[in-house]
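Input: structures, listed below.
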Structure P
Amino acid sequence: MGYFRIMAAIPGFFLSSFFFMLLWGVIAPKISVDSISYVTSMLITITLWIAVAPLAAVGRRK
């Protein structure tokens, strides 16, 4: 069943990256930083997912 959970998470990854890019575009001018591209938002999203996934797994076990 783990394989199907990974496959189900793929659309969520792309949507999360897209929403992150859109929200960053709204916030960036207010804090005087450049906006980011979709590829950069994908990199940030996967980094956050890799950092949070072990914490979520441990939290689910307890």
Structure Q
Amino acid sequence: MASMAIHELGPMLTATEVADMLHLHVNTVKRLGDRGELPFYRVCKRGDRRFRLDDVMKFLTQNR
């Protein structure tokens, strides 16, 4: 996969921020990511997850 600059990815959210937006538990958000239902990126050495705002909004419209 080609490398993307941060401005090309758009706003990024933590799993906790996504959980608050979707009114879900943070573990549920991580599980959605693990299953491939909600795309995410790994950042830093710890491998923290970041979710694109565009992907979260798309997930919301598809799962109403």
Matching -28500 (helix-only ellipticity at 222 nm (-39500 (n - 2.57) for each DSSP H run of 4 or more, over all residues; to 500), computed) against labels P, Q points to structure P
Tell me which of P, Q gives 4.7 when you compute mean projected area of the Cα convex hull in nm². Q
Output 3.3 (distance in nm of label points 7 Å out along Cα→Cβ at positions 23 and 47, calculated) maps, among P, Q, to structure Q
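Read-outs: derived from the displayed coordinates by stated rules, not from any lab. Being a predicted model, the structure only gives us computed values, none of them experimental. Cβ atoms are built from the backbone, for glycine too; each structure is taken alone.
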